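Multiple structures are listed underneath, in structure tokens.
Quick note: the coordinates plus some simple rules give every number you see, no bench work behind them. Because the structure is predicted, anything quoted here is derived from the model rather than measured. Cβ atoms are built from the backbone, for glycine too; each structure is taken alone.
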Structure 1
Amino acid sequence: MRHFILRAIVSGVGLLFVANAFFRDSIIIEGVVASILAVAVIGIVNALVRPLLFVVKIFTFPVNLLTLGLFGLILSWVVNALIFLVVGNAEMIPGFQVKGFIPALLGSFALSVINSLATMLIGRTKEDDR
């Protein structure tokens, strides 16, 4: 559980840094708490939508096979961007706003890179997978 919380904090701070450094006008995050809450809500929504994406991937298997998995990767990226955009525009989290699909697409890519780096640096335990 400790690793999970630490990764969430690192992801939140990383998202805050990326938003302020690269997407100052299009992704607005007001503080570390808003950033950590945004990462948590995006993670929860992603966990709820992931089974639906699996069903879509079953039906798109032939295209995925022809593109050697690239279509599945792009599909996941676009779905994550849509989740990022919905959470940023639904005013669920005060202090977190996303203006447009392209910033959401780039922001979701940055967030997945940050999450991957956090998992590599901090590690994952069997408790986190439950």
Structure 2
Amino acid sequence: MKISIKAHRLKIDKQKNAAMERRLRFALGRFGASVKEVRVRLTDLNGPKGGVDKECLIIVRLQKGGEVIVQGSGKDCTATLNYCADRISRAVERDLSRNRTASIRRMRRKQSAEQEAVLNGELNDKSP
């Protein structure tokens, strides 16, 4: 899993960047094989004025295609990232479970169609 964190109009030191990366690895670690890339963009909307102006955008690219995107804002950069990390974890889990359920349903439909064919004698008619 490749993680890139970019800050716009905001200064983040190496220690804070490492802590943010560790937080994202903790939130998305259980999906490690399914997650290809994580991009984080932190922006200070108002500059040095203060207030609820830190925005965090997290984009997760999945191995089998598709993206999961979460956006949030808050007063503190770290708190905003923590909030978005929790949300992206739930969103990735939801997206992966949808994909898994769809393929399981297709497999079950195929198996049930084969079983019906066997019961109707369609597959056994080939023997002499």
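A few notes on this one:
- Which of 1, 2 yields 15.1, 44 [Rg and Dmax of the Cα atoms in Å, calculated]: 1
- Structure with the greatest value (metric distance in nm of label points 7 Å out along Cα→Cβ at positions 8 and 120, set 1, 2): 2
- Source structure of the calculated read-out (distance in nm of label points 7 Å out along Cα→Cβ at positions 48 and 112, 6.6) within 1, 2: 2.
- At a computed -16500 (helix-only ellipticity at 222 nm (-39500 (n - 2.57) for each DSSP H run of 4 or more, over all residues; to 500)), which of 1, 2: 2
- Source structure (of 1, 2) for mean count of other Cβ atoms within 10 Å over residues 32-39, computed value 20.8: 1
- Comparison of 1, 2 - label where distance in nm of label points 7 Å out along Cα→Cβ at positions 16 and 80 is highest: 1
- Source structure (of 1, 2) for relative contact order in percent (Cα under 8 Å, 6 or more apart), computed value 19: 2
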